[in-house]
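Pasting the structures in now, so scroll down.
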Structure 1
Amino acid sequence: MDERGQLRERVRELLGELAGLDGVSGHEHAVVARLRELLEPVSDSVEIDTYGNVFARVNAGGDGPSLMVAAHSDEIGALVKSIEPNGMIRFERVGGVIETLLIGRHVRIRGQRGVVGVKAGHVQSAEERGRAPGMRDLYIDMGFDTAAEVEALGIRVGDAIAYDEPMETLANPVRVSGKALDNRVSCAIMVMLAERLRGEDLGCTLHVVVTVQEEVGLRGARIATHRLNPDAAIVVDTVPSGGTPDVDFHRDLRMRIGAGPVLGLASSGGSSGHHINPGMRDFLRRTAADAGVTLQESVFYGGTSDASAVHLVRDGIPTGVINIARRYSHSPVETLDLNDAVDTLLLLEAAVRAYNADTDLDFLAADWG
């Protein structure tokens with residue numbers, strides 16, 4: 001197996017493990033604990049703040065600038081709102097959960113399996129068969145008939161609820177699907193980046209950071225960036241893709257899986273978005289060309305990433321975002337191409353190696369025509 005094949009299998013291994021952990025926003029404990037275990041052997045130091053952000057310093061570069069490469073650890077999900085006397089659990093969403101995808105799905109609460117109930121089709125009206133119930137009407141069945149039996153499992157109000165959907169390899173073996181690929185694939189890349197750069201002579205101090213609570217307002221990123229105050233930052237995330245029958249490539253989403261990392265040029269359309277620092281944009285374009293990595297470039301107004309928070313911290317941080325395209329966003333069957341993950345890793349590695357005191361991210365030094 002060549003190097004790319006080995007890297008692809010390492011991504012598959014790490015992604016399968018990390019995506020299999022439950023880490024709903026605000027409840028990322030299992031993911032954070034495992035990332036600490038993975039990062040400690042390949043970092044100079046690993047710290048976790050009181051919020052749950054992970055900070056791994058890799059090869060301090062003396063007087064060189066500091067570069068933060070960051071990904072978020074949390075996933076969408078829900079919280080237990082109430083346990084009814086018959087043992088059924090009512091719940092509220094966390095992040096961008098799609099209600100129409102919930103019915104009949106397996107979920108986990110404190111590691112215990114349950115299912116989102118569905119009214120038997122035999123007794124549904126024609127109107128009910130043509131629509132999905134709203135969140136207020138949904139419930140989770142843990143297999144018991146009383147609240148006491150559910151509570152005996154340790155389940156209580158406020159507990160996190162995650163999809164129970166392991167990562168699977170599709171018929172095309174370089175493509176995988178499952179829950180929480182957003183953004184555990186980037187967490188896997190953070191670990192591999194530290195592994196590959198451990199002991200290398202770098203012109204910068206690399207801070208590998210994994211943030212929390214991205215899905216509910218980019219919260220961890222604000223705190224992590226304020227703490228580090230890096231000279232520059234690269235955020236790694238996933239992004240919805242076009243190229244399927246229901247999403248037009250040109251009118252909707254100008255990126256597709258299997259076509260390389262996506263350089264995000266702009267996200268959202270208002271005050272909550274991010275327009276890439278032009279110096280960072282040019283730096284990443286040059287780095288990709290030198291590394292032989294094909295870049296997709298996108299303007300995506302349907303969402304945002306931690307970059308939107310990072311670039312506004314303190315005096316402003318020159319920030320870029322590299323995305324991995326994925327299909328079926330915020331579903332239990334998110335789908336991506338492992339080759340895109342490998343190319344993202346290689347681009348990040350090249351960027352870290354290239355970033356030093358001579359890297360010019362000045363606003364007016366950029367190509368602005």
Structure 2
Amino acid sequence: MIQLDSASFLIEIFLLLLCVAAIWFYGYAIYSSVTFFNRPHLVNPDFHPPITILKPVCGLDRDAYNNFASFCRQDYPEYQIIFSVRDSGDAAVSVVQQIISDFPELDIQLVVSDRIIGTNLKVSNLANAVTQAKHEILVIADSDIRVGTDYLQRIIQPLCDRQVGVVTCLYRSSSSGWVSTLEAIGTATDFHAGVLVSNQLAGIQFAFGSTIVIRKSVLEEIGGFLAIADYLADDFQLGNQPAQLGYQVILSDYVVEHVLGTSNLVESIHRQIRWTRCVRVSRIWGYIGLIFTYGTFTSLLFLLVTRGSLLGWAVFSITWIMRGAMGWIVGVRYLNDPVAKKYIWLIFLRDLISFVSWCYGFVGSTIEWRGQQFKLVKGGKLVPVKSRI
């Protein structure tokens with residue numbers, strides 16, 4: 001009985017510490033977001049080097065024409081856009097051709113090439129596109145991203161400093177369906193909160209596919225696109241590898257739009273598995289450390305373990321209030337995320353689902369991506385799994 005009581009006490013202490021850590025994280029995320037978004041937004045109107053935008057395309061995203069067209073309406077003096085696709089029969093080709101026809105005054109090209117340099121076909125698309133790039137500054141943005149007319153002028157500003165090698169952006173999502181809504185809620189109120197905490201503590205050493213600004217010379221220093229051609233998280237590598245060479249990675253104050261397509265539950269589960277397993281094999285200690293951010297689950301467990309004690313209810317209430325406050329301040333107040341505005345109450349359900357995904361991410365190393373099976377090895381590299389006959 002004494003041993004049982006002792007074990008129970010230790011479990012309660014452990015859960016209490018996890019709850020306290022989560023409360024600290026939520027509070028620091030609020031502080032980080034306030035600090036980040038209240039910085040002065042300085043724009044040098046005389047700094048506008050020519051830019052090449054690389055748009056890798058595979059299939060047709062929701063509202064693809066308007067997504068592409070937003071990059072063609074930039075209030076910027078000189079820029080080039082290169083769309084790249086592997087197959088001339090891809091559904092996106094006709095949309096790109098319409099874009100080229102509708103914006104004849106712009107330098108827009110479509111590169112169609114099935115040349116493959118690694119297991120990540122998106123990176124092969126980028127490698128095929130960059131051969132036609134005319135300018136030193138490259139901007140890479142996923143095909144489901146939409147931007148305002150001041151996008152290029154804003155994101156280019158950090159490159160005034162030659163020590164800056166990469167610039168990246170946060171994003172707000174528009175969803176279609178309940179599955180993508182849950183994903184968007186997690187991104188706006190949890191994922192971006194973690195990014196802002198990392199940025200405040202020590203700066204970031206990674207980038208997002210929403211936007212990556214990189215000098216061609218920096219890309220060449222890391223070995224070009226070939227250096228990241230076998231990684232699942234190519235966007236992470238495009239930020240991390242330059243950072244390892246001593247370049248700064250800057251989080252821009254510009255927030256782009258992410259147009260999520262309709263998704264079913266199976267597709268969402270596969271995406272979550274890809275993400276969790278990729279993070280685990282790439283940064284195991286960082287992955288384990290996520291346990292300190294799951295206050296929604298640990299406070300609920302603490303309440304149950306303490307059998308609804310006064311302390312249990314106090315910790316549970318404070319944790320959930322702080323979690324709600326963080327979600328609202330980061331997702332609604334500063335990111336102005338339309339999904340977070342409408343469905344902020346879903347964050348607690350999303351947290352519990354995320355915790356289950358995190359636990360599941362500790363097992364297995366195979367993923368399914370674009371209909372093919374891969375094995376994730378150290379660093380997040382992709383190795384094709386040969387089908388058994």
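Derivation of every value follows stated rules applied to the coordinates shown; laboratory data play no part. None of the values given here were measured: they were computed from a predicted structure. Cβ atoms are built from the backbone, for glycine too; each structure is taken alone.
General observations
- With respect to mean count of other Cβ atoms within 10 Å over residues 149-156, the largest value across structures 1, 2 is given by 2.
- Structure (1, 2) behind the derived value 15.2 of mean count of other Cβ atoms within 10 Å over residues 157-164: 2
- Source structure (of 1, 2) for helix-only ellipticity at 222 nm (-39500 (n - 2.57) for each DSSP H run of 4 or more, over all residues; to 500), computed value -8000: 1
- Source structure (of 1, 2) for percent of Cα pairs over 35 Å apart, computed value 28: 2
- The greatest value of FRET efficiency 1/(1 + (r/R0)^6) of positions 221 and 317 (r between Cβ atoms, R0 = 30 Å, to 0.05) among structures 1, 2 is that of 1.
- Among candidates 1, 2, the computation of mean count of other Cβ atoms within 10 Å over residues 69-76 that gave 29.1 used structure 1.
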